[in-house]
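Q: Following are the structures in question.
What follows draws every value from the coordinates through simple rules; no lab data is involved. These numbers come from a predicted model, not from an experiment. Cβ atoms are built from the backbone, for glycine too; each structure is taken alone.
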Structure 1
């Protein structure tokens, strides 16, 4: 490979600025305060990596490279133990890291299993385990970014040359690759980003990536998408997904379902990007994470509700297949009712 696939993407999509292992520590960009403040959380124990994922230091696809780099850190921590001791230590680390958030646990398990395979290869070759796991983590990043670049070509083909696009939450790498592909094709896009409370990922992360990559971007509040679709000529609504079940349901940031309803009513196509999850046959297989309700009673740390008022915070919702125009994958665009046609799955299949 002559150059890394993250070349020409925005700052926060560069590998080192997502999660990076070096010299016994994992450094993770703190997305809770980015872009107003650019700071990193440094983890010197794999448990701190798991906590950073739980605490939303990184989210969207950020936890996947963080998990891989966290496994490299775990290998460094147990480097003085016997091979059997290291194996047990890494299995415990894999279990803790992969279950840092419940909804994506099965995807995270696949990531950690891949790193355990790298550890086995390192022991067999007599090489430093943390170095081999880090190298495998970078290979996984390369593979994921290349796959998402293919997804971007299929998605952007559905955009008009002068299009208006509505996003939801922070779709991580596909946002950058979508814009990179649009720029290569000479398409001029106007992008509307719902703010995505309570962490404001749309306002802080998606909008920042769009701006840094030179596109016209406008932030709207979470109760404006229907109005914007109705009055601003939105051509396409698109999001990534934390899971796409084999029966065509989309699990994504809470609020996606209601935007999809409005899009269907107004005749705006909804394309979700990603690959179907073989581990989730139906939506019943997915655990919806319930987070601290206090977060909905505040905005970026400032309380907005009276003391004693209750909050309610499901992190994700489920959009049924009848509201999905197409699932855009690296192998083309599929009907949500025909995802079994996608074919055999690759070993590393996280694409966001």
Structure 2
């Protein structure tokens, strides 16, 4: 999964990027033209536990790639910047919009703190970019006299944007999504909001959260400064620090969970002496597709999947005992993989 971090100038999005990834990218660089990139491993206690049983040569966690999209400069118009920035945003799977919910006395261009206003500014630009593209496509289809499934779909999308309704709120079937994939529509991407509160919150988040709830958009309170401190601590130090603050889990962990849910992702596991590994796939994927994540030959020559749920494995603490209890199943090509499935693929090419 690739996440794009966007936001208005001085929203603190690079601070958020550093906190999420443990990076040390320079902050406060208004109008920076270079994106910050990083990859994190997704914490997974299931991988840790299975590695303690199988003692593999290596452990491999699922990963999330982050792109801290540069903010607008004096030469670019809009809240997202120029063409290069838009191309970066088109290349991500999920968007995280950072909005400022703290007072920054050094930023004199904006006297008020209004997270909802800032979010709507970013979302509006995403929709405008999509609308311009769809209007051109619709005009071309009508000029060529092509009135069919594609025409109706494009018009439906345009009508939604005309009403200031982002495309991610519409229901599309698989065929429609496949047809739209070539357009790389920005307002169709899964999106969540990171409300950067700073150490001292100075904004009422209720209007933002009420609006986001109506749009079924997750909002995560994120104190970039505190989370940056956490990212530099050991696990034991993090637990102690969170306990002192009276916080159950870090915003980083809440973000990862929300991003997975929003992107409709789950993880299955493979185990052995060589490696214990978590693999990310779309919810609803069939066993051969999951096998294809491991190797294309597995999907091509798929025969059966030997499956045991993580919970059943933990109950019996070994594959052999789980088999004796009848908890290891042989599944065919139509099996829908579930989160936490431990799978051994049988294939022949």
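Q: Using the calculated result 16.3, 53 for Rg and Dmax of the Cα atoms in Å, for residues 153-320 alone, pick out the matching structure from 1, 2.
A: Details: 1: 16.3, 53; 2: 21.2, 60.
Here the read-out was taken from 1.
Q: Quick check: 5.1 is what I get for distance in nm of label points 7 Å out along Cα→Cβ at positions 113 and 329, calculated from one of 1, 2. Which structure matches? If you can, show how the numbers build up before the last one.
A: Values: 1: 1.8; 2: 5.1.
Among 1, 2, the structure yielding 5.1 for distance in nm of label points 7 Å out along Cα→Cβ at positions 113 and 329 is 2.
Q: Ok, one more. So FRET efficiency 1/(1 + (r/R0)^6) of positions 81 and 217 (r between Cβ atoms, R0 = 25 Å, to 0.05), computed for just one structure, reads 0.00; which one of 1, 2 is that? Mind dumping the intermediate values first?
A: Numbers: 1: 0.00; 2: 0.70.
The correct label is 1.
Q: Out of 1, 2, which has the highest value for relative contact order in percent (Cα under 8 Å, 6 or more apart)?
A: Biggest value here belongs to 2.
Q: Continuing with the same structure: Looking just at distance in nm of label points 7 Å out along Cα→Cβ at positions 97 and 313, which of the labels 1, 2 belongs to the structure with the highest value?
A: 2
Q: Can you tell which of 1, 2 yields 0.70 when FRET efficiency 1/(1 + (r/R0)^6) of positions 65 and 177 (r between Cβ atoms, R0 = 25 Å, to 0.05) is derived from it?
A: That value comes from structure 2.
Q: Still on this structure, please answer the following. When you work out distance in nm of label points 7 Å out along Cα→Cβ at positions 57 and 193 for each of the structures 1, 2, which one comes out largest? It would help to have the intermediate numbers written out before the result.
A: On the way: 1: 2.3; 2: 4.9.
Going through 1, 2 one by one, distance in nm of label points 7 Å out along Cα→Cβ at positions 57 and 193 peaks for structure 2.
Q: Still on this structure, please answer the following. Could you tell me which structure in 1, 2 was used to calculate FRET efficiency 1/(1 + (r/R0)^6) of positions 17 and 209 (r between Cβ atoms, R0 = 25 Å, to 0.05) as 0.65? Don't skip to the answer; put the middle values down first.
A: Numbers: 1: 1.00; 2: 0.65.
Derived from the structure labelled 2.
Q: State the single structure among 1, 2 that was used to calculate volume of the Cα convex hull per residue in Å³, giving 137.
A: Working: 1: 137; 2: 172.
Source structure for this number: 1.
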